[in-house]
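Multiple structures are listed underneath, in structure tokens.
Any read-out appearing in this document is the output of simple, stated calculations on the displayed coordinates, not a laboratory observation. On a predicted model such as this, the values are computed, not experimentally measured, just so you know. Cβ atoms are built from the backbone, for glycine too; each structure is taken alone.
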Structure P
Amino acid sequence: MVFSSLLFIFYFLPLVLGLYYLALKTAGRAAAHLVLAACSYIFYGWANPAFVFVMLYSTLIDYVCGLVITGGVPGRLEPGTIRTRGQKCALVVSIVTNLSLLGFFKYFNFGLDSWNALMTGMGFESATYETFLRITLPLGISFYTFQSMSYSIDIYRGEARAIRNPIDFACYVSMFPQLVAGPIIRFQEVDDQFRERSHTLDKFARGVAFIMLGLTKKVLLADPCGKMADACFSAGGLHTLEAWVGAVGYAFQIYFDFSAYSDMAIGLGLMFGFVFPKNFDSPYRARSITEFWQRWHLSLSTWLRDYLYIPLGGNRKGDSRTYVNLMLVMLLGGLWHGASMTFVCWGAIHGLMLGCERMLGRRSWYARLPQPVCVGFTFAVVCIAWVFFRATTIGDATTYLAAMFGCGTNHPAAALVAGEVYTPYHVATLVLAAVIAFGAPQTWDFTRRLTWPRTVAISFCFILALILLAATSFHPFIYFIF
């Protein structure tokens, strides 16, 4: 089940809201969390009920590890004090369990195929390993394992308190608004909210606005841009202009698709009384790749910073170690998105750029260039990196990049692609997407004050999105596959 479906909007969501507020009013917060957790399991298991057991296993392990870490002591552990061997072992069990689940389900097929390709390339076909076992990737496992793991780490560090009620913890891990595609909600961000939070009409109204705008961005912007990108990336050959149009189209598709999901997740959270953190902050307005990662997928970038980059030493151990840490974090960030060398290359490009920008420093010649030049250059680098993110293989990515830089091969299909891409509808959508990405306020800021003109405009866009949603049949969020 996805947010951009009539089943979710008109049936599942109203039913869950009704049950949640009925339980909250008649039986209190604990019953409301039970309803929310149960409905979240239904939401998650809608496509494949077997996936629920994987999430339940991770939930059980982290809940028990949390109790062991705190030793039954109420409140937060004292930061900086020496932890016992049992507490350290519990933390290790939590981290190893979650990473093992993620590694097995996400990288088993990749590891097997990589080994077979290596052996075949070296002429050792007899060393290849064939197996009937092929692993299906559970939806959202990249998100909820990181989220669940943050619980154990946060209470171990003394940055949050352990949850005693297992229903509350199950609700935290499984909460359907951000379950399958984020944002990654770190436990310290919602620790207090699970104990006490307000349910107000203002919160609910702002949540509805988030959902309306998110669906609008998804259906009216991301999907048409995605069709342009698909046409270009599936072509056998492209002219330079069409290749860049396809790359830019994909850049807008993935931004509006993922930020739309984040908007809807934040809106749903508000409707249930939760305030989730902002996940995007106009990333394509960034003047550098460093600033891009301060604006793009904030829940992932801060997670990698606090739980990987800083523990590795961050920038505290000299320049050489800093460059290594930056590259390692971005390579792992690429692998987190998908088990393919294309994602590794995408991470390597960003890691290399982060290292170069740090080497140049904030007072370099580049930093003194006019802002539009810096923004344009950064966006071009991001689009080039997106090619690896979108392509199926390294060969496909390099072929597409060759077309972007005028080195591609002529193909009869190139003219057909131009005819498909340069329709008035697609061109207008691409221009509108650029205007919004580079000039419009974020949903987070736009919904702070819901005036009547804004409410009417949001409602009109939402109705138009619903009409298009009903007229077509396939509107998946592409971050589900990551």
Structure Q
Amino acid sequence: MAPSSRPCIVWFRDDLRLSDNPALHFAATRGTPTICVYVFDEESAPLRAPSWRPLGGAARWWLAQSLRCLQSDLAGRGATLLLRKGPAAAVIARLAEDVGADTVTWNDIAMQPHRRIGNDLVGALDRLGIPSRIFPGDLLAAPESIRNKDGRALRVFTPFWKRLLATAPAAPLPAPAALLPADVPDGGRLEDRHLEPTHPDWAGGLRETWTPGEASAQAMLAGFLDTRIHGYADNRDRPDLDGTSRLSPHLGFGEIGPRQVWHAAHFAAHRRPEIARDIDKFLSELGWREFCRHLLLDEPEIAARNLQSSFDGFPWRDDQAALRQWQSGLTGYPIVDAGMRQLWHTGTMHNRVRMVAASFLVKHLLIDWRDGESWFWDTLVDADPGSNPANWQWVAGSGADAAPYFRIFNPILQGETFDPDGDYVRRWVPELAGLPARLIHQPWTATPVELAGAGVVLGKTYPEPIVAHKRARGRALAAYAKTRE
């Protein structure tokens, strides 16, 4: 049978790549014209539910760059990426009807709002007599495949990870060499979506730090597995070292898929057995992302509601001044301030420092974890709807597989342990750069002569600690004890 002359529509969502894209692969192998479309959708009914939030500012900037890269990559294969706005199911169904589509295909996003929109599109296409094809693509394993005896997501990571290790993620698919072009209507202008900041343009640090897009993601993975993976199991906790993969925003926007990362890592371990321990640790971090996403499907309001209801009565403090000091990196604790300033400038923060900064807000300042999660959501380029709130609840002690509340990070010891020479603090808190390593994580212990020699005036050039660690720890434990009572 000759291929249909009617086009196949590929709906891109959080899968902005050509390789290992099952929906695009399906369209390319049919031998029919291909229409690619991305829909800016903040209007669909499921997206107005509490379980969905618009992208934060940093993520919107990333999305703009990623779409530009996808447009260019598709153009190199002969296809155009259409940009549309509105309720996705209605927009794509109307497009399919207008162009006389043969099929509409997309990759599943295993989140409740996204699945409901997909179901709405299936229904709309059925009414038009247009077939649809949906493929798994955003996770290593379908959430339905790893369940407890009650049919729900696992709440503890270790058994989840063992179950995930027993699966066999499918081999990644190649990118299509070419796509048969179709006659398409006007593609739409990315600039009309106003994703990037202009007045003021605060994205300079993001541009200095990141290069979004599939090619960059592939290069980042290859470089990591070739060099930085050595010592990853230990170095990943050191913010002063370049020891992490930096793949999270690329994964978040689907510029690279988890199956690609999984198989590339296993291949690297097979070729070089000496890095097996580092690979295992790296893959467990990919597994944590998967754990959070599986949890999110069952708990779509995880960013708004304590997973452990015992925390619903916790006596959080409404201290807007302290919250602003934390957001601005002016707490007086150098490791915390370095992390918050890195976040504002680059749209990311080292993972160890994220835990320290989050613990400081929740336990030293007794400010609700949701205030911190919201700030991270707006400022992180890798703000993930599963990992971001799940990690905050883990720190707060209110979530799944949570750290106990009484585990309170000492920001001084954390700094001295994981930034022993003070290089990370010197980079992001330059007003302390003249202090020696033994003082840089607790400048208030320096003598007046030592402070003067480093050009530091506490309370002027750098703030005094917003709260004493010992007092904050005691206050946090008292609040927790009161909640338990």
When P, Q are compared on mean count of other Cβ atoms within 10 Å over residues 137-144, the highest value belongs to P
Working back from -21500 (helix-only ellipticity at 222 nm (-39500 (n - 2.57) for each DSSP H run of 4 or more, over all residues; to 500), computed), options P, Q, answer is structure P
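Can you spot which of P, Q the value 23.3, 71 was calculated from, given it is Rg and Dmax of the Cα atoms in Å? Kindly include the intermediate steps, with their values, before the conclusion.
On the way: P: 23.3, 71; Q: 24.1, 87.
Clearly, the read-out refers to P.
A value of 4.0 was computed for distance in nm of label points 7 Å out along Cα→Cβ at positions 161 and 385; which of P, Q is the source structure? Write out the running numbers ahead of the final one.
On the way: P: 4.0; Q: 2.6.
Here the read-out was taken from P.
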